[in-house]
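Take a look at these structures.
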Structure 1
Amino acid sequence: MSISTNPLLILASTSVYRRDLLKRLRIPFEVISPKVDETPLTGESTLDLAMRLANAKAKAVANEYPHAWVIGSDQVADLCGAAIGKPGNFERAFAQLQLMRGATVTFHTALCLMKGNEQTTLSVSTEVTFRKLSDAELESYLLAEEPYDCAGSAKSEGLGISLLESIKSDDPTALIGLPLIALTGLLRDAGFTIPPRSGK
């Protein structure tokens, strides 16, 4: 029988990638979809956008569950100051990859942990350099992976790793969508036991 002494934890996200990453910590948690307008503000930088949305997602759920710790997260890909979002379909994904080949893209993965008036928001940046691949190679990748729900169209945890020349980051899970190294520190500070205690 498992013994849990941890507080209530909620992931404010609809992302299956973030949910799967959080499961690695083996802490019980609930998933609630936040209702947040993700439209960028005029003149807003990609980093500020990611930070604001991570905070807004956490707040949207924390307002309804004031006794729970809520995780909000958002990722924005930055190419020369321009945001690269989720493509949604083959045509936009193909155009994204054409634009990014041979270039270095910075992925800002923002994280917010919130409970009532207590909150910490931070961001982990990952620099990803893309290989100079042909249109045929990009097309083959997209047809095989279909990464249309992924910012930048490249799933590093899957076949998308073949598109990349290098990855520079302090946290390998940040690029997938949730920086677990940073999150683990925040959760411990909030009173969570990681790894969780268990007994029989």
Structure 2
Amino acid sequence: MIGAVLAGGRGKRFGGDKLLFKISGKPLILHAVERLEEAKGIDEVVLVASPENAGKLEKLGYRVVVDELLVGPIGGIYTALSLGDAFVVAGDMPLLVPEFVDLIIERFNGNKKPVCVPRWSNGYLEPLHTAYSAGFKEFIQEKINEGQYAINRAIRESDACYIEIESLPEEWRESFFNVNTREDLGRIGKYNRP
């Protein structure tokens, strides 16, 4: 399965290109990439970029695919699925838990559903920590054609596999942490594994 790291955001709240902002000597996005590479179920990591940041990201040494749709995360997921089944995360998620990624991929492979997504007890989904089948691309295409760009809605309208987050080890929840502001950077040291 491909590990697809979405890297198309503009980092408005952060005040600049947060994905290339260095933390512990390396760009933020590489923290997510390296954690994803630790997952046994991931065969290759690719970066899904916007046309404006593709060149900068190519310098990191990973395959870069360009999201030409520019309609938010659903467009990045659509682009990733052109390469096959994909586990999709955001580039600003430096604390991914490889064991959690593997559990989702294992459930995805076992259930044969188009999507396998973590879900909170209040119904909130984590679509940027999810396994998608290549076949889900057609369903997304329909939604995009209809002007519906909410990936959560697309997942709910599909035959998805849900993983109840509260039934999992509590420390795995750090996997969802994402950096939106510079203040969030201070939380990374607190959560970093030894």
Structure 3
Amino acid sequence: MGRAKQFDPDVAVEQAMEVFWSKGYAGTTPQDLVDALGIGKGSLYNAFGSKHALFERALRRYRDSQAVALIEMLEEPGPVKARLRTALEALAVMDLADPDRRGCMAVNTAAELAATDDVAAELVRRMFDRTEAAFQALIEQGQRSGEIAPDRDPAALGSMLLNTIIGLRLIARVAEGPGRLARVIDATLDSF
């Protein structure tokens, strides 16, 4: 009979997500993971198979926690433009408050791995698709409520909003303060 696991795999994935989010995939060594998870290399590979398999699970965990939180904000009751402002400002505040200025793990992964890692690229693509669809649904709600002109293309506006949050997340990594981010948010909302 084998030994019982000495760690909680769900907690380990959460801890691995933090390491990958901070260092990127290439910058994270197996030793970094072993140190963060508090387990031996053998346990790491027995539990997760490979660094890449653990990265995939960490990226899914990010999707299930961080990306879903944005969609939930967009689905709150209230005026569409107010919900959109709340969501965009929440992202800006969160990114500026992060002392490590990690930005968005999905955006970081797209920049680092999209050209060389089909699995990571597909996971990020699905996250972006889901976020864009949530923005499109929000625009359609705004059109039904009269907040957004009915002649505007909801798919195009959804794509623009996805692009806006990707840009916000990148700008926040180097921003000295909230000014530029606030201008982007204001200009985005004024464009409807």
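Data overview
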{"quantity": "Distance in nm of label points 7 Å out along Cα→Cβ at positions 52 and 84 - highest-scoring structure of 1, 2, 3", "calculated": "3"}
{"quantity": "Structure with the greatest value (metric Cα Rg over 2.2 N^0.38 Å, for residues 108-147 alone, set 1, 2, 3)", "calculated": "1"}
{"quantity": "Label whose coordinates, when Cα Rg over 2.2 N^0.38 Å is calculated, return 1.17 (choices 1, 2, 3)", "calculated": "3"}
{"quantity": "Structure responsible for 3.6, with distance in nm of label points 7 Å out along Cα→Cβ at positions 28 and 44 calculated and labels 1, 2, 3 on offer", "calculated": "1"}
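Read the figures in this text as sums done on the coordinates, not as results from a lab. This one's a predicted model, so the numbers in the text were calculated from it and none came from an experiment. Cβ atoms are built from the backbone, for glycine too; each structure is taken alone.
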